[in-house]
1. Compare Rg/Rh (Cα atoms, Kirkwood Rh), for residues 38-125 alone across structures 1, 2 and report the one with the greatest value.
2. If you rank structures 1, 2 by relative contact order in percent (Cα under 8 Å, 6 or more apart), which sits at the top with the largest value?
3. Supply the structure label, taken from 1, 2, corresponding to Rg and Dmax of the Cα atoms in Å with the calculated value 21.5, 80.
4. Can you spot which of 1, 2 the value -22000 was calculated from, given it is helix-only ellipticity at 222 nm (-39500 (n - 2.57) for each DSSP H run of 4 or more, over all residues; to 500)?
Structure 1
Amino acid sequence: MKRFLLAVIVLLSISALGQTINSSQYQVELNFVEAGPYGQSQALDVTFGEQFTTNNRLQGDFITMPGANYTGYLGGDSWNLSVLCPFFAATSLPCGKFMPFVTGEAGLGRIQVGNAAASQAFAAIAEVGAGYDLTGKGNYGLLFKAGWGHFGPSVQGESNNGFLFYSGIQWGGGSNAEATAAKIAHIKQAEAKRMKKLQERAARAARS
């Protein structure tokens, strides 16, 4: 048992050092949204983002609800909660690939009902979510988000507020040196925490 645990520790060390890690500078997302405002259950969100600082991404969103003739133009900040990465060391969620975040955006919502003139008003969305980078290289990943939004103009008989749930795909390009360095540092912290636990288990097995 002791030899087995030591072998696992060695393999984890090799795999951690052998990973090619990258945080992309530019991102494009295609999100499928389930939302409640204006009596609609589905929407589409296209997002363009750039990594502005180590953990902050500036982004712009173009949201459409074809059934309601609604379009939303929003922009804001998405903050990567990379500081939580070491807490995933004891789980099956791999640090460096799984990343939680919070997002806040504001902008303009525009809707046209029937033959009436289009109306527009202030819109804002707050979200929490997580991305799963399939390769760890920042090339592409899966996204899951949930939040609440004020979508803009008032429509008689329909609410312009509501909860929303996202699922989508993210593509990345380029490399952000600071974000990549931070990502690697958090991965090392998580691996060190995981290996410490394995070493403790190996020590207990040796004493038994």
Structure 2
Amino acid sequence: MILYSIITVISLALIVTLNTIFNPAQSEYWWFYLVYSLAVAIIAFLLDALIAFVIRRMPAKWFSYKRHMFQASDKEMRFYKFIKVDAWKNYVPELGGFTSFHKDKVVDPNNNKYMERFILEACYGVSIHIWSVPASFLLLLLDYKMYAGSSMLWLTICLPIAVINAILVLLPAFILKYNLSRLTKIYELNLKKEKTVDK
């Protein structure tokens, strides 16, 4: 969470500074750009939260790990290894506390009830983060000035915040899909062991 907070603060500071210096309008004080940028950033957070709220209330059967969108291909896994997910995944905030189930580490890999819940939560998480990416660009509609005439706020403030938000919500999706490949292998191996014991 600290890393994400630092990225957010630095990004907003740059956006405010660059708009104050270079914005073509030249008619607003620096504090306008600060307040406007903060407002857009807060709405971005609330939009992400709304998407999470809606998706979490969808039927669990829609989020089977066997669905194509939750399965990482060999090419995709090579990409995750290329960007070294293992090296930075611990710096990305894990918000499992909101559902009373943390996904930052596997606590009980031999318990398939636990593994089922872990995999389901990971699939929900992938969906939430993936859908949050295109939704981020709804922020461009927040340039209220463009509806009354020409304005560049959608380009100089809304778009940068949308891109930053999209990147920050996409990284956890990479981590979850990367981990899902391992989780499902453990889960299916447990199932095979259970069948062997039953025989």
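1. Going through 1, 2 one by one, Rg/Rh (Cα atoms, Kirkwood Rh), for residues 38-125 alone is largest in 1.
2. Of structures 1, 2, the maximum of relative contact order in percent (Cα under 8 Å, 6 or more apart) occurs in 2.
3. Of the options listed, only 1 reproduces it.
4. 2
Just so you know, all these numbers are worked out from the coordinates, no wet-lab data involved. Computed from a predicted model, the values in this text were never measured in an experiment.
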